[in-house]
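For reference, the structures are reproduced in the following blocks.
Every number here is computed from the coordinates shown, using simple stated rules; none is lab data. The model shown is predicted, which means the values in this text are computed figures rather than measured ones. Cβ atoms are built from the backbone, for glycine too; each structure is taken alone.
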Structure 1
Amino acid sequence: MKKYCFGIDVGGTTVKCGLFSEEGVLLDKWEIDTRTEDNGSHILPDVAETILKKLGEKNIPKEDVLGIGIGIPGPVNENGCLPYAVNLHWGFMDVEGQLKEMTGIPVKAGNDANVAALGEAWKGGGAGARSMIMVTLGTGVGGGIIIDGKIVPGFHGAGGEIGHVHVDDSITDPCNCGNCGCLEQVTSATGIARLAREELAACDEDSLLRGQERITAKTVFNAVKEGDALSIRVAERFGVYLGKALAGFACVVDPQVIVIGGGVSKAGPILLDFIEKNYRKYTFSACRQTDFALALLGNDAGIYGAAKMVC
């Protein structure tokens, strides 16, 4: 008998939804609005409603659904509970218990970055790997650790918070987490722009970045591809920060592959060049030949990973 599962990825603006076969074939995907008003009280009922509606559309009985996986932007503990999710205006939330009660279907919840990592390990850039570290470089820096095909959530739900490892004592302005000198502050999209502004302020040399109305990670790496010397220095600094950090994580995890995703990864293979050479320079010898790959699933990584938790 054919079995199905749902993968749900809750974001601050939309909730991405996917209906999968148990083999991981995406059969349908859609989005609904994330209604964060009233302290986010509408979000789980809306998710339950859209799932039950989809079952009706496809004439799928609940008994044929293995479960609902759901990724949430916040720390999820081993009991499927969330202490808080700032972007959703949630305080403590028993995500698994409440959604199961609303749908009558088993539920497994996880942190969204960890869940996306699981998706890439299942069907994306890390497909076939049993152990993997994923880094997502966007407005912030997220991550996930997969060991023996399973997410490592950590006791407090903070496993894989790669972006908040401390990497620079000289940074005195606070990160979004409240600490100073986090990896996120120098390797996220905003962090790369920060490094570029520092380089521009420190010298008078010509650069494709001078006169830009807005400096972004994209403009930096476009300039790198054009051979712009100042932009290449920015990319080198970025690569040292991230390569060193990943070298440290590898000594603990010893991953088969490291996958780089998020908006910054759209720079392509040139991005990996700056990360890999520094990783290989600083990591433990036994981890030196770890493979690197770009993420492949894009915005669908979260729904794939969420489905994998229950498929």
Structure 2
Amino acid sequence: MQADALQWLERYDRYLVSERRLSALSRKHYRRDLDSLQRWCDAQGLDHWMALDGHHVRQFVAGEHRRGLGGKSLQRLLSSIRGFYRFLLREQVCRVNPAQDIRAPKSPRRLPSSLDPDQTARLLDQGADSDDPLQQRDVAIFELVYSCGLRLAEVASLDCSDIDGDMLQVTGKGARTRILPVGRMARQRLADWLALRPQFAGAGQPALFVSRRGKRLSHRSIQSRLQRLAAVTGLDRHVHPHMLRHAFASHLLESSGDLRAIQELLGHADIGTTQIYTHLDFQHLAEVYDKAHPRANRKP
């Protein structure tokens, strides 16, 4: 592509930072998708973004599908292209969005892996009375994830100032902030950890959860510590932080049935995401039906 065309990728990235306020990870995904499109354009002899039309986008997506990309990945790819071209339209670089009316093949809905309440309790109770301060930190992390339904990036980015009594301020996707209640057990584990935290964190360190060296705990460290805790607990399966977020959502939904409230707690912009992310088991659905339907238990 021409040099001026490639410069628009850099300008778009700056736009995602300054105006969209997207996270570094989201921007990385956008850029990877657009770099793939740019390489495809080079192979096709297309030298500017204006040269791309709907037929080209369909060819590109079909080629990615043949390479093994699934429906969800193709949907994200098209979303990246549409977002980029909306920016180019705004900047009057192009006149049409070639990906606007193109849809990726649908993917089957798959429920995320979760833990049942007994497994969750076993996991979180393990090590709660340990003398190891780092294990007490780990229990505080995972109690908080389960109590508030946090994403991995959200819990890793927490600062001490985000805690206010029994409330927690969280900045999620799209830089959206939400205030969440913190449950009793999570408050207790947090208090235990905060009493130990000065052993590791210096006075100027804002991070709530820090490593042995006093640095903010990384995503990878949190993941590996949860796997370690699961192994000690005897859970014969791979456990990751997102499973606790899903357990939070599914356990609340099974108890309350209030999908809107769970949408707010999870920080989902679209309730459709919540519907995919959570589930009700058939037994609970049958109980709700029996209690609510006027003719479900009609006597003969």
Please state which of the structures 1, 2 yields 13.0 when mean count of other Cβ atoms within 10 Å over residues 3-10 is computed from it.
2
So relative contact order in percent (Cα under 8 Å, 6 or more apart), computed for just one structure, reads 21; which one of 1, 2 is that?
1
If helix-only ellipticity at 222 nm (-39500 (n - 2.57) for each DSSP H run of 4 or more, over all residues; to 500) is computed to be -11500, which of 1, 2 is the source?
1
Please compute Cα Rg over 2.2 N^0.38 Å for structures 1, 2 and give me the label with the greatest value.
2
